[in-house]
Structure formats: structure tokens, C-alpha cells
Structure P
Amino acid sequence: MTTPRLGIVFTPAHDPARLIDVARAADAAGLDEFWLWEDCFSHGGLTTAATVLASTDRIQVGLGLMPAPLRNVALCAMEVASLHRLFPGRFLAGVGHGVQRWMGQTGARVASPMTLLDEYSTALRALLRGDEVTVDGRYVTLDAVRLQWPAPNEPFFLGGTGPKTLRYAASHSDGTLFAAAMSDDELAESCAEVIAARRSEDHRIIAPRLVAVGAGADDRIRDEVARWGKSDAHGLAVTGGAADVAREVTRLGQMGITSVVAHPTDDEPDLEGLVEVLGQTAAAVR
């Protein structure tokens with residue numbers, strides 16, 4: 001088993017005005033990854049990713065997941081390639097279906113999300129490689145489009161839920177991002193789907209995990225789990241200190257997960273304090 005990388009997600013529940021301070025704290029604490037969720041209608045994912053990349057020195061910055069229905073694929077490729085070239089080796093770009101209710105609110109919902117994801121990710125990967133792309137698909141249409149400044153050697157991630165999407169992500173990307181609030185059984189089943197379908201043993205599997213430390217941690221986790229419509233936090237979250245989180249990271253690594261992303265509760269009162277504990281955790285598991 002390879003020791004999983006450890007990161008944190010700055011969730012849409014937290015004011016983007018706090019973003020730079022928390023990102024710099026994560027960078028200084030030695031965390032491996034800093035993730036951003038592009039939830040409608042909250043933080044803009046590419047804006048916040050660029051901000052974090054420009055405000056930190058070494059930490060990898062992940063964006064998951066950009067909803068395919070919301071962005072023209074050529075524009076997405078331009079933005080992603082630019083960030084890759086500005087910050088080589090540090091940007092982890094992820095694409096997914098988008099929450100269908102939100103896609104409906106924006107008028108972007110499609111009849112076949114899987115068809116769109118296939119057309120979109122195929123075109124996006126080709127554009128990032130520097131290929132000239134002409135396609136007339138059900139949802140994606142491009143006519144002799146080629147990026148002037150591609151990013152051919154950078155990783156590309158997909159994510160979502162359900163066996164079909166997970167198998168597609170495993171076989172068509174460099175890494176799969178799981179949804180938050182997955183139970184142990186769901187994580188194990190999802191890992192098995194990805195491992196069976198992945199095109200390389202280097203395929204990364206990124207899993208968020210609810211984490212709360214300090215006074216009131218158990219209460220915050222209980223409230224968060226209830227907001228997610230779950231009745232029990234068992235197998236969904238970890239509380240305590242650095243040693244407790246380290247044990248959870250090791251346990252998840254044994255399932256096949258390569259990156260564990262600490263997911264704060266919506267009411268986390270001290271993000272920098274959580275980052276400090278995660279830094280201690282990262283040092284302990286390496």
C-alpha cells in the first residue's frame with residue numbers, strides 16, 4: 001500500500017474572502033493538496049483555483065468538479081491549459097456531470113449526461129494535448145479548434161457517482177474523484193469499480209472525508225451528517241486529533257484510495273486550526 005496523500009477542501013460553505021489565508025496555511029503546514037468544489041451558485045472554480053495557485057508556493061490545487069454542461073469545452077480547455085502552463089505540475093482539473101437539479105436551474109441540463117461527459121472529456125483531452133479537433137456530436141461541436149498554448153503532459157480527472165460513471169472515469173482519465181459523504185461500504189464498492197476499470201496502476205483515487213477536531217467536534221459532525229440526510233456518522237467521518245486522522249488516512253489507503261481530502265463541517269470555527277492538525281497528520285503518515 002502506498003501512503004495516501006493528504007489534503008483539505010475549502011468548501012463553498014466558507015466565505016471566499018478567507019480563501020487565501022487558509023490556502024497559505026495549508027501550504028505552510030505541508031499538506032499535499034488543496035481542493036475546491038465548484039458548487040452552484042457559490043465560488044467560481046477557476047477563479048478560486050488561480051487565486052490559490054498564485055498565493056501559494058508548492059501545494060497542488062484541485063478543482064472538482066467543473067460541471068460539463070456549464071462551460072463550452074473550448075473555453076474550458078483554454079482556461080485549464082493556461083493554469084497548467086502558469087503553474088506546471090500543480091493544477092488538478094476535474095470534470096463531472098454537475099448536479100442535475102442545478103443544471104436544470106441554469107437551462108443547461110441535458111437528456112444524456114453520460115453522452116455529454118464522453119464527448120466533452122474526449123474533446124477536452126485532445127485539445128489539452130494540442131490536437132486540432134473537429135467534432136459534430138450530440139452536444140459538443142468544434143470546427144478545426146486547436147489551442148495555441150496546450151498542456152499535453154498534465155493530469156486530467158473525472159468524477160461522480162454510480163458504477164457507469166466511475167468505470168468511465170477510471171478508463172478515460174488520470175484520476176477519479178469520489179463524492180463526499182460516502183460510507184465505508186460505498187467507498188469500498190467505488191474503489192473496486194475504479195480499480196477494475198482503470199487503465200493504469202498509477203490512476204489516482206481521491207476521496208473526501210468529513211473531519212472535525214477540537215471542542216464540539218462530535219456535535220459538528222452529527223449536525224453535518226444530518227444536513228447530508230444521513231442518520232449516522234459511523235463510516236462517514238473522523239473526529240479527535242492528529243493520531244485519529246492518521247489512522248483513518250492509513251485505513252482508507254488500504255482500500256486503494258491515493259488521496260484523502262479532509263472535508264470540514266460547514267460550521268467549522270477554525271479552519272487554520274484544522275489545517276494545523278492535518279499538517280501534524282501528514283507528518284505522521286509519511
Structure Q
Amino acid sequence: ARELRINIWVCLHHFTLPNWFTYLGGFLVEENRTKYWMQHVDFIAETFGDLVAGWQPVNETNYYATAGYLARGWPPGHNNVEEWLTVTQQIQLATAEAAVRLKQTCKPVVSIFGLSTLELLDDEIATHKFAERFYDANWNTGIKLFRDGILQIGTREPVLRPDLAGSFDIFGFSYYSAHGVRNGQLVAYPETEKISPLGYAIWPNGLELVLNRLKKELPNTPLIVAEYGVGTSDDNERSTYLSAGLDIVHQAIAQGIDVRGFFHWTAVDNYEWLHGYDLQFGIINSDHTTKPSSEVLRQEAKPS
């Protein structure tokens with residue numbers, strides 16, 4: 001990679017876990033975080049610390065907890081509020097504690113929180129309750145720990161961890177789409193936009209909303225768009241979406257928002273756990289031929 005002038009950023013946990021860790025209870029068990037997870041972090045830091053350009057400890061902590069322990073979308077496929085609260089706490093602590101350790105390698109450490117905006121489409125009580133839970137889980141929990149050193153989720157007692165405030169060098173996030181809520185149910189938003197195979201609207205404009213909110217939530221904090229992309233077999237659609245996202249980032253920088261970088265998801269079409277090879281995110285085909293959308297990055301992105 002060095003010979004090809006490619007900077008490698010390493011993510012230590014991207015949704016999947018070894019069976020033995022899962023059999024021990026995964027992130028439902030505090031000892032698994034403090035002992036086995038941190039052993040993993042130490043090993044990766046010591047083995048690859050001199051080879052990487054930067055670190056991203058845990059990918060989309062909020063999505064991992066919700067999809068696996070509340071929405072039944074990913075393994076272990078549970079729907080248990082108490083388990084979800086526990087895993088949310090543990091995975092947030094896991095990524096922040098890993099960040100503190102990885103900083104010792106003198107390489108930048110970036111978070112990856114899955115962020116999107118939510119539009120309330122009616123005034124029902126269920127809608128307002130859903131919105132409160134949505135922002136609590138997807139925005140407030142991770143940001144408050146990073147900004148204030150306080151971990152609070154739902155009605156649980158806050159965990160005071162001042163040592164984890166400012167644990168990341170740069171606040172990174174993923175953006176794929178906005179959401180709407182009607183009668184307490186999540187729906188695609190805007191409803192007038194084309195819906196992706198994953199069920200959300202293909203709407204780059206929400207990236208601007210996320211950046212503006214982060215500027216208010218985390219003033220004077222450098223930001224990175226850690227994931228941005230669209231799952232589609234229509235590469236013209238990808239080119240349009242990618243170009244629009246880059247334009248939004250350029251505009252944000254011009255307006256004084258400190259955006260340090262942009263990662264596109266993804267380079268090469270990958271195997272999506274729930275969709276196989278049919279859902280294409282890459283600017284490069286699985287046979288390693290480039291797609292026209294790769295030219296968008298070449299023309300618009302400046303090398304680091």
C-alpha cells in the first residue's frame with residue numbers, strides 16, 4: 001500500500017464478531033469489553049501501528065446495537081430493550097476506550113457514528129416519542145460521551161467517564177439518507193425521492209443537515225465524513241449522488257465547518273451480509289475494473 005501511495009485506515013470492529021466472543025455474551029458482558037476487546041485493541045495497535053495512517057475503532061456503534069438487539073435485523077437477532085441498552089452502553093465505552101489506547105500510536109483516531117436526520121411527518125404522541133428515542137440513541141449518547149465524558153442512554157443512570165471526553169482526534173460519521181417518522185413508524189424521507197434497495201430515500205441533501213447540526217453540537221471540533229455512498233446497480237445514480245455529496249462538503253468548508261476528509265463507501269463492490277453481491281456500493285467492480293463513478297472522485301477529491 002505504501003508503494004502505491006495508499007493510506008490505510010484500520011477499523012477494528014465492523015459488525016462481525018468471532019463465535020467464541022459471542023458465546024461468552026459479546027458486548028452484553030462488561031468483562032468481555034474490558035478484557036478481551038482491549039486485548040484485541042492492544043494486539044492490533046502493536047502489530048500494525050507503524051503501518052496505518054489512522055484508526056476507526058468501531059463502525060457505527062449505534063447501528064450495531066439497534067440492529068442486533070432491538071430490530072432483529074442482524075445477529076444475534078434479538079428484540080430486547082434491556083439488552084439493547086446494555087450493548088449500547090458497552091459498545092460506546094468500547095470504542096472510546098479503544099480510541100484512548102490507539103492514540104498512543106501517534107496516529108489520528110476517528111469515530112464512525114451512523115447519523116441521519118429525522119423529519120416528523122405528523123403530530124402524534126407516538127411520533128414524538130419515537131423521535132426522542134431516535135435522537136437519544138443515534139445522536140445524544142455518542143456525542144455526549146465524546147463532548148462531556150458522560151454516557152447516558154434511556155432511563156439508565158449516567159456513567160461518568162471524564163477520561164473519555166475528547167477521546168477521538170476527529171469526530172467522524174456515516175451518512176446515507178434522512179428518515180421520516182409517521183404515527184411512530186420509521187419511513188423513507190423525502191417520500192418523493194427514489195427509494196434505494198435498502199428502503200431509504202436517495203437524498204444527499206441530508207448530509208448538509210447533519211454537518212450543520214454537528215457544527216452546533218460540537219463547535220470547534222474537526223469532522224470527517226467517514227462513510228458516504230449508495231447501494232445501487234445504476235452507476236450514473238452513484239455518480240450523481242457522490243458528486244452532490246462532495247459539493248455539499250466543499251460548501252460546508254467554505255462556510256467555516258472544519259471538515260478534514262471524506263471516505264466513500266466503498267472502493268470495490270463487496271459482499272453485503274444481508275444482500276450478497278447484488279447490492280453494489282463500489283466505484284470498482286468485483287472484477288477490479290473501474291466504474292465511471294470513480295472518475296467523480298478523481299476529478300473532485302484532492303489527495304491527502
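Please treat every number below as a calculation from the coordinates, not as lab data. The shown structure was predicted, so the numbers you read here are calculated from the model rather than taken from an experiment. Cβ atoms are built from the backbone, for glycine too; each structure is taken alone.
A few notes on this one:
- Each of P, Q could give Cα extents along the principal axes in Å, but the derived value 55, 48, 40 comes from Q.
- Test item: distance in nm of label points 7 Å out along Cα→Cβ at positions 123 and 147 calculated as 2.9, pick one of P, Q: Q
- For -11000 (helix-only ellipticity at 222 nm (-39500 (n - 2.57) for each DSSP H run of 4 or more, over all residues; to 500), calculated) the corresponding structure among P, Q: Q
- Source structure (of P, Q) for relative contact order in percent (Cα under 8 Å, 6 or more apart), computed value 12: Q
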